[in-house]
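J.: Pasting the structures here.
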Structure 1
Amino acid sequence: MCMKTLKGRVALVAASARGAGRGIACMLGEAGATVYCTARSASALEETAEMVTVRGGKGIAVRVDHTDAAAVERLFKRIEGEEGKLDILVNNVNGDALYEWKPFWKVAPELNLEILKSAVYSHLLNVHFAVPLMKEKSLIVEITDGDGFYYRGNIHYDLTKTNAIRLAMIFATELRKKKIAAVAITPGFLRSEAVLASLHVTEENWRDAVKRRPEFAESETPFFVGKAIAALAADPNVLKKSGRVFNSFELAQEYGFTDVDGRMPRIWEWLASSPFRYKKIDDNFYSYFNMNYDRLDKEVRKLRKEIEGVS
């Protein structure tokens, strides 16, 4: 039986009708949380909320367009009125369905704005309205793909996924005095509904695709990254991880959990031994990002005082 480590906690998983969002919502619910599940479409969303409740949490489905400021504000006012707080925000809204895999100069200009609204603006809106409801050791999670700054093969895919990491670093820096943690999390090779369909398999026979895609042997269910976030949210020392990016595998090793099928997916080890070599963001990178913040903060406050004195 799962321990209710998040009993009494309130979470919002933005874009949780399917895929990683659904898996995250379910695992937060299994840990005992009240989970607001949001998306643009209502049908699949209701199913997610029911899954959260069946697993022991309280699932609440709310149809929301996270690029609509007024709608987002109404959502957070509802959370405030019903729960009085927010402990966990998972920013999973992305522009994946909009990507066109062709040279960027051949993409319609208006598509650029739509993707940025979906994958960047929506995250900023959510955090804007979430922070006033959050207390110390609350958690903001940015869902990304990959834990490095290498190029991901498509301008929009790369821009939005690296942006999620950057936002987590920025949120962590600016919210550290409030003691609100912010991290970026990446799943491994996710067996989402879309991936399974693209490989012409189901969750029941997914191993049939391994012959064509050997790395798929190390794939993971959407619940695995959900377990990672539930473990982070329950960690009393979560602030020590603020401002960093983690993959679900390394968090599974640290917190001692496996995927719901009992496996330990090792896609990151597989990649390390493959021709695809990449560099994970390391301590040196983090130190470079943070090294001048305190000095800059002091200079900005000093400048503000001088300006106020003149006016």
Structure 2
Amino acid sequence: MADLNLLAQKIKDNIKKIIIGKDEVIDLMLIALFCEGHVLIEDVPGVGKTSLAYAMARSAGCSFKRIQFTPDVLPSDVTGFTMPNMKTGEFEFRPGMIMSQVILADEINRTAPKTQSALLEAMEERQVTVDGVTYPVPRPFMVMATQNPVEYIGTYPLPEAQLDRFFMRISLGYPSPNQEVEIMTAYLSEDPKASLEAVAETDEILSAQQHVRTIRCAEEIKQYISNLVYRSRLNEHLTLGASPRGSISLMRASQGAAFLAGRDYVIPDDVQLTAIPVLAHRLVLKPEARLKEMTAARVVQNILNVIRVPVI
């Protein structure tokens, strides 16, 4: 346990060389990594979304590929395709960009829905099927997708089925003035990404992922999560509440938060820490709620404020 916690701290410290002043965001990314989850990074251009994905992959010692989504990207570019070998006369599989341990799906909402859906099987089943043949993706496997929330021209909004497959949605936000000075100093003479080295091996990541699954989650905590999700389905501001996949994801994220805190059991604070990143993007607001400037994150926070917290 101590060695695994040291591993998590080493990865975090390494990412902080690139992403300055965003400790909470880095913690959420590590939780997603150790819980085998995918992350949707939604923020304005230039705040470090791509750098965060690269730093995570590099620090964890994972292979990394970036898919720049545009309207002309085809599903076969993502999953791969088969083509005849002129020497042998047999069909051979040519892997697509998805065949890597960490995938950056950059500007995912700029590609057509048919191409977006090419990610669904890989994200859920950790495999791709091409011409009736199934191929497993490498492990560990993590998709980090980015999108710009303020520009909608030429974009295709992600369907609810795909949003639900993202373990959590996060936002970096702008740095403070002092943090921005630190960032400029770090980039003054060279790009720090060029000298970033791996501080972990894939076997260690897989061991940490296996350990997180063993962290205890008491019946009271599971009931707490269930009540929270159930309240979302009854909320007056929502047309769609969180799914059972949301309940499982929140439980797993709570285990990941407990792991980062050095505990082998979940407490209510772990649920409260991860509830908004895990649940908010799974909720669909009513039109009148949007007019009142209500947000999904505020709905989750309101439910957290009124639901009874168990005593563990």
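Each reported figure results from applying straightforward, stated rules to the coordinates on display, with no laboratory input. Keep in mind that this is a model prediction, so the values were computed, not measured. Cβ atoms are built from the backbone, for glycine too; each structure is taken alone.
J.: Compare relative contact order in percent (Cα under 8 Å, 6 or more apart) across structures 1, 2 and report the one with the greatest value.
T.: 2
J.: Suppose distance in nm of label points 7 Å out along Cα→Cβ at positions 132 and 212 works out to 3.8; of 1, 2, which structure was it derived from?
T.: Working: 1: 5.1; 2: 3.8.
Clearly, the read-out refers to 2.
J.: FRET efficiency 1/(1 + (r/R0)^6) of positions 52 and 180 (r between Cβ atoms, R0 = 25 Å, to 0.05) was computed and gave 0.60; which structure, 1, 2, did it come from?
T.: Values: 1: 0.60; 2: 0.95.
That value comes from structure 1.
J.: If we compute distance in nm of label points 7 Å out along Cα→Cβ at positions 36 and 84 for structures 1, 2, which one ends up with the highest value? Working shown, then result.
T.: On the way: 1: 1.6; 2: 4.0.
Between 1, 2, the highest calculated value is found for 2.
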